[in-house]
Structure I
Amino acid sequence: MKDNIAIVSALKSHKIKVREPIDERCWAYMKLMRETHATKRMVAVNPYAEVYQLRDNLYAILSEHLSGAGDMWDYLIIGPQKAMLIDTGFGVGDLKGLVNELTGSMPLIVVNTHAHPDHASGNCQFDRVYCHAYDVPQLEQMRNPHIWDVLFDEEGKPIWTEFDREDIVPFHKYEIVGCPDGHTFDLGAGHEIELIHTAGHTAGHCMFLDKKHRLLFAGDDVISMRISIGAARPDSPFGEWATVTRYRDQMARLAARLDEFDYVFPGHFVLDLENEVILNLLDAANAIVADPQGFDYEDAFETSAGVAKRYHKFVKGLGTLSYNEKTV
């Protein structure tokens with residue numbers, strides 16, 4: 001396992017330590033991508049982001065994870081009349097300014113795949129953010145000016161990643177719009193993006209299907225290292241959706257639509273995956289539901305209540321699905 005600190009980068013942020021070592025395959029991919037990709041560039045307005053142009057109308061924006069986990073991908077789709085930003089990172093650096101520079105200040109739709117700090121803390125740079133309805137309660141809890149406090153120790157020093165505290169964007173109480181499964185966004189001239197509820201990682205986790213270009217933006221429900229199932233807060237009114245069973249059901253629905261997309265873009269690590277990864281995820285989820293004790297290995301992780309067991313099922317060509325006794 002690698003610590004992912006040794007990747008050469010011009011980012012203003014700098015990793016101090018990692019919460020969890022990165023899988024060697026993912027680390028090697030990210031090192032190669034970040035040090036050699038032909039389209040990689042920095043944009044002066046935001047020194048905390050690396051920009052990659054993956055298609056004529058598609059940019060991937062990478063920023064470092066500020067609490068010690070795997071670095072995140074945000075995605076920017078440029079349509080005929082509007083652009084869409086999928087996820088907003090930790091909220092350090094001028095993401096809005098970067099997006100405006102890439103799009104020429106086009107009208108912008110901002111969406112979240114799920115309500116976790118590494119994907120939604122930057123929401124406050126924008127006036128309105130869309131997500132699946134089941135993640136609205138968790139996103140509302142995150143909509144406060146203290147969400148960055150956990151990144152610092154008692155002396156005010158960064159714990160995991162060094163960055164300038166003054167570069168945290170000013171807090172702004174944005175509007176949260178919860179959407180149903182199947183909600184469609186129009187970027188103009190018939191360029192539609194569909195919200196697909198996939199559950200699992202969070203109760204309201206969703207993916208976004210670019211119907212015109214046959215691309216699926218998968219957030220943390222598809223990751224080449226580990227997909228954690230069951231991250232719902234204890235007080236979540238939709239907690240039953242953050243389970244392997246619900247995830248399995250939603251993957252089955254998605255597997256029936258493979259003829260609608262060719263490539264999958266996750267929220268971390270390896271991107272541009274072929275669509276068959278959905279079938280492999282479905283197979284692994286089916287195996288867990290049929291036999292929760294048939295995991296391939298187990299480990300332990302820290303929670304607010306102490307150390308807990310975590311089980312892992314291998315996913316062909318990917319990584320693992322992880323779960324615990326309460327999230328099957």
Structure II
Amino acid sequence: MLRDLKLFTGNSNPALAREIAQYIGQDLGQATVTTFSDGEIRVRIDENVRGGDVFLIQSCCHPVNTSIMELLLLIDAVKRSSASRITAVIPYYGYGRQDRKDQPRVPISAKLIADLITAAGANRILTMDLHAGPIQGFFNIPVDHLYAMPVLLDYIKKQDVSDLVIVSPDAGGVERARAFAKRLNSSLAIIDKRRETPNQAEVMNIIGDVQNKHALLFDDMIDTAGTIVQTAQTCMDNGALSAWAGSTHAVLSGPALERIQASCLREVMVTNTIPLNGKDQQCSKLKTLTVAPLLGEAILRIHREESVTSLFV
């Protein structure tokens with residue numbers, strides 16, 4: 001007999017949470033997530049969750065630290081309310097870029113966040129397109145790692161663009177780009193770049209042939225858009241007919257919108273793991289795709305104890 005499925009959300013991405021709830025066919029649970037006058041976060045679950053299968057939907061996006069703290073307090077509140085199982089649904093996993101000790105005297109922040117979520121009382125994690133796959137190993141609880149690839153592929157195929165070449169903006173994204181190239185029956189190119197400081201990248205050269213082809217750039221996130229814009233320009237300089245871009249997480253901080261709007265990019269496809277809050281109105285090149293059905297189906301399968309991997313086979 002299945003336990004009652006309960007859905008709750010914090011304040012980071014309520015629109016996505018409502019879409020997921022609509023796909024599943026039930027209302028979001030009642031919860032109060034506000035702040036005291038001094039800025040401390042106040043959380044209260046306003047309905048019975050005893051014995052329930054609870055899913056807490058919260059992206060770790062801007063304001064990142066507040067979003068993470070809301071998630072931790074929601075987990076603790078539900079745990080202390082005697083929920084049977086708690087799944088943290090994290091469409092965008094914050095601090096994922098700091099996943100190893102690549103310099104002296106720096107933290108491994110992705111591991112610390114994993115420890116905090118586990119210590120708070122989560123029983124499993126559902127997330128999407130982690131910055132690095134090995135982050136799954138930072139958790140000592142089950143992790144279901146989804147990919148936005150089916151959503152992006154469906155949109156790309158509808159555009160019916162011939163002579164595509166899939167471009168990885170860096171060596172770290174080659175596996176992701178190769179997977180797209182395989183499913184689109186396209187060739188692959190790789191950008192060799194050097195990053196001197198965070199959020200700044202210098203494109204060096206391109207490995208592969210983009211001449212007389214439509215370049216489609218893929219990355220897991222677009223932050224300040226420096227990398228994706230430079231990559232697009234490099235492709236055009238090397239004879240590409242056009243440059244497109246696709247990304248799961250639209251962080252879009254700092255000068256990102258201005259850079260994209262002024263760039264040679266024809267269109268930038270992003271998903272709603274992070275709310276755009278009107279940014280798509282400020283930048284006409286942004287195209288938002290929803291991952292709510294994908295996350296909703298995964299939640300249903302987890303609740304029914306069915307395979308999640310089969311979503312991508």
Structure III
Amino acid sequence: MPARHTSQTRYSLEDFHQLGQRYAVRYSLTSAQRDDNPCLVQGRIDEHEVGRGITLVTSKVQTFHGYQAQSLTPPCLSIVVLLQGQAQLNGHRPIALSSGDGALLLCQDGRSQSALHRTQNDLRGLNLSIKDPDCLADEYLAEQLRQTLRTQGSRTQRWSLPDHLLHGLEALVSGAWQGSLQRLLCEGLALQLLAYGLGSLETPEPRSGTLSPRDRALLARVRDHLHQEPGADHSLQNLAQLACMSPSALRYKFQQTYGVSVMGFLRQRRMEVARQCLEQGWRVQDAAHYVGYRHASNFATAYRQHFGVSPRGDA
């Protein structure tokens with residue numbers, strides 16, 4: 001069915017309580033507020049029913065107050081993807097997520113799970129969940145999930161999404177697709193998320209903990225530089241110098257830490273900034289130049305590949 005919310009909306013704490021009643025989630029503020037019912041976020045939260053038994057919730061919001069979401073009756077499977085922003089997941093073990101990260105949570109013991117969101121200007125992501133294998137219409141998928149729960153038990157694992165899947169998710173969260181085409185996109189992406197997510201359990205997780213605090217700080221310097229200067233003429237060599245690493249070391253450690261390549265992160269950031277410019281009424285050519293594209297035609301191709309639609313701005 002089509003998404004329930006399709007425009008910019010202000011969501012209060014009470015709105016989140018009502019949302020939580022549908023998903024058995026308790027929402028709470030992380031700090032005291034004078035207002036008993038403050039506006040928590042502004043933007044768009046879309047709920048999609050993807051076949052029987054699979055729920056997909058996408059979010060594109062600005063967060064005004066830090067909050068925690070605690071699942072009272074956790075689904076047996078949750079897949080979380082953070083396209084932009086930061087979050088802290090607390091499942092079988094805690095995981096800090098940044099832009100481009102994904103996490104898979106298996107719950108066999110009913111143990112409570114929670115997510116912590118801080119105040120941030122741009123939080124975009126999604127959550128795919130399956131309450132129980134018996135709820136699924138697809139018996140093959142149901143048996144695959146039962147087998148996974150038997151062999152893996154309760155587990156929380158970070159995983160790296162391939163670039164093509166990230167691009168598809170960006171297109172979905174952007175809200176550019178509607179009606180029957182949106183439903184097809186949701187179904188296709190949900191199946192890909194399940195395949196790649198369950199497949200990640202067969203692959204050893206990257207050992208990001210082996211990175212030194214210095215390396216993590218230097219990688220954050222590169223990430224923040226790309227985030228703040230998406231229109232600059234970046235090269236892997238220059239970014240490696242900024243990180244005090246060789247280009248090959250930067251390429252490997254950045255992918256290991258953030259789940260996306262250096263240039264993949266830059267491309268995502270450029271597309272997001274360009275989309276914001278176009279929403280404000282910029283011409284396509286001006287938006288293209290602003291985010292570092294010399295030719296509007298190259299920008300239009302990249303935009304279409306990223307979001308699945310052509311860029312549109314003022315003439």
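Nothing in this text is a laboratory measurement; each read-out follows from the coordinates by a stated rule. The structure presented is a predicted model; accordingly, all values stated were derived computationally and were not measured. Cβ atoms are built from the backbone, for glycine too; each structure is taken alone.
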Output the label of whichever structure in I, II, III has the greatest value of distance in nm of label points 7 Å out along Cα→Cβ at positions 92 and 228. III
Origin of the value -9000, where helix-only ellipticity at 222 nm (-39500 (n - 2.57) for each DSSP H run of 4 or more, over all residues; to 500) was derived from one of I, II, III: II
